[in-house]
Structure P
Amino acid sequence: MSIEKKEIAKTSQIRIDVHLDSENLPINIEWDADDADFTGKESAKGIMLSIFDGLQQNAMRIDLWTQDMNVEEMNLFMFQTLATMADTFEKATGNKELSDEMRDFVHHFGHQANVFGPDHHH
């Protein structure tokens, strides 16, 4: 089975600027993208970038967060990232059963990290 190569119809850039202090720790993160629905740069307190290298068959990661990102924000960031990973996995593979297992863990994580409000019921 051969995979048909598609012609590139468009190229779009995503830019991430990481401003570091004298110890190379992030103090500010800004990003923008050609196809964003906003103009100018947006500020961020953290990023998690995963890139899969098909030749090496491994994932490369860049995880950065600013000094002013507090633990509650990191808990929420991780919770939301894990939740979207389950959705992405299901969309990419069609494996609803395993995606639902991931969502069960994410829900457990959310409880352990106290990201739900007091009115949340399991």
Structure Q
Amino acid sequence: MRSDLMNAEVSARYLEMNLEANPDVPTILFWNRAPWHRGRPIDNVLKENPRLEIIFFPPASPDLNPQELVWKAVRKVVSHNHLEVRLPQLADRFLHHLNSTAFTTSFLDRYGYSAICPRFN
């Protein structure tokens, strides 16, 4: 989801879209502690959707967040030494690369996911 704003209302809408796209599926979301990942709009979505659980990464631990590796890889390909002079076009390139690239991670494997849920491997 792309947005010009980063606030709790936008994050709540993202959660609602995710829940709508995956109806009746229990969802665990791992999130960093960005200010827009907290607040009354987020609390309301959680209250209305008990099948959603948010687990926050510990403070000051980007090494635990696999998304940080994705951002680093995308920045290397898209924005290092780029020629874009307008932010919207650069954002389009980021979005295209994010949507067209598979990023592998062993995040869940580190916590025994493969042993617990072998049918999803």
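Each value in this text was obtained by applying a stated rule to the coordinates, not by laboratory testing. All figures in this text were calculated on a predicted structure; none of them were measured in a lab. Cβ atoms are built from the backbone, for glycine too; each structure is taken alone.
From P, Q, which structure was relative contact order in percent (Cα under 8 Å, 6 or more apart) = 15 calculated on?
Answer by label: P.
Which structure, out of P, Q, was FRET efficiency 1/(1 + (r/R0)^6) of positions 86 and 110 (r between Cβ atoms, R0 = 41 Å, to 0.05) derived from, given a value of 1.00?
For FRET efficiency 1/(1 + (r/R0)^6) of positions 86 and 110 (r between Cβ atoms, R0 = 41 Å, to 0.05), the value 1.00 is produced by structure P.
Which of the displayed structures (P, Q) returns the greatest value of mean count of other Cβ atoms within 10 Å over residues 6-13 on calculation?
For this comparison of mean count of other Cβ atoms within 10 Å over residues 6-13, the top structure is Q.
Here distance in nm of label points 7 Å out along Cα→Cβ at positions 22 and 46 has been calculated and equals 1.7, so which of P, Q was it run on?
Q
Where does the value 0.50 come from, among P, Q, when FRET efficiency 1/(1 + (r/R0)^6) of positions 30 and 54 (r between Cβ atoms, R0 = 30 Å, to 0.05) is the thing being computed?
P
To test your reading of the models, identify which of P, Q gives 45, 35, 30 for Cα extents along the principal axes in Å when calculated.
Considering all the candidates, the number was obtained from Q.
Among the shown structures P, Q, from which was the value 2.4 of distance in nm of label points 7 Å out along Cα→Cβ at positions 14 and 102 calculated?
Q
Once distance in nm of label points 7 Å out along Cα→Cβ at positions 70 and 94 is calculated for all of P, Q, which comes out largest?
Top value of distance in nm of label points 7 Å out along Cα→Cβ at positions 70 and 94 goes to structure P.
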